[in-house]
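Alright, structures below, take your time with them.
Values in this text are rule-based calculations from the coordinates and carry no lab data. Since we're looking at a predicted model, the values are computed, not measured. Cβ atoms are built from the backbone, for glycine too; each structure is taken alone.
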Structure I
Amino acid sequence: MNEIQLYSDGACSGNPGKGGWGCLLEYNDNIVKELSKGYRYSTNNRMELLGIIEPLECILKPCTILIYSDSQYIVNSINKRWLTKWKSNNWEKSDGKIISNLDLWKKMDKLCTFHDLIFKWVKGHDNNLNNELCDELAVKARINKPFHIDIWYEKLIKGENNV
């Protein structure tokens, strides 16, 4: 099985607000792809999640993927098995409320069964060159058009989603 390193970061101007994510994919210690995408309205946590999910969806063969993120929300959700607990509890937290970003966590769950994903936390803005580059890509994506629409989130804000 091939091994890939995925570095990712998300950014939002306002929370919620204009958002973007940036990602680097490395194979054999070489950066093979820089990816980024901007959204007209979203949240920081959604950008962090989409910055991992969307690149993973582009990898069509099962791989071992080391994912480096400065989002403790994501890393802890996987490594502390919160995602597994949410799924077994019908996507509810311990307080009985539906988890935030349900649509994205369901996608992440599917990706965790397709790929062998290993999540590692890196401290943000701490001279990790790949993390810094992902941050730059995310900020540029948040600023530069074209902006994509986070349909699920915008429907949620308008009250059109049941969750």
Structure II
Amino acid sequence: MPSRPDPVATPDDAARSLARRLLAEATHAGLAVIDARDGLPGISRIAFARLPDGTLCSLISGLAPHYAALQATPSCALMVGEVGAKGDPLTSPRLMIKAEARFVAATDPARPQLRAEWLALRPRSTVYVDLGDFAFIRFRPLSALLNGGFGKAFSFGPDDLA
């Protein structure tokens, strides 16, 4: 049987632009983690933002299971992209990102700026942003896969998302 060509391409400018648009428009993301209690994978929906400097981040409650999971194992995956007007999720673009989560300490000198940028994008967060159990998390992309719809797949390195 002949081998098939790799359907995943190197990103071009159009793919990079689509990936950046998906990140800029995302208000939430799917977050895949390894559960700290049983070592099995889990997934949650989280608030999400791409800040003006390109930082991917979230604000997560310490009461959420994915908070403990990220503390135990910072390796994670994110998925952004909404189902389009056709209603078929397989034809809508989505970006899957393998990442490393980094918690931002309450005493981190960068936290006030991060807080201000987050609130500019997510003003409803003012209700809980300063509660003691919430923490900002930055996600450092390691690689990504953009599925732009049927026959449009691209593999990204960390610099392609900058």
query: If mean count of other Cβ atoms within 10 Å over residues 39-46 comes out at 21.5 when worked out from the coordinates, which of I, II was used?
result: I
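A value of 34 was derived for relative contact order in percent (Cα under 8 Å, 6 or more apart); which structure in I, II was it taken from?
Computing relative contact order in percent (Cα under 8 Å, 6 or more apart) on every structure in I, II gives 34 only for I.
Work out distance in nm of label points 7 Å out along Cα→Cβ at positions 47 and 63 for each of structures I, II, then name the structure with the largest result.
I
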statement: If helix-only ellipticity at 222 nm (-39500 (n - 2.57) for each DSSP H run of 4 or more, over all residues; to 500) is calculated for I, II, the one returning -12000 is structure I
query: If mean projected area of the Cα convex hull in nm² comes out at 9.7 when worked out from the coordinates, which of I, II was used?
result: I
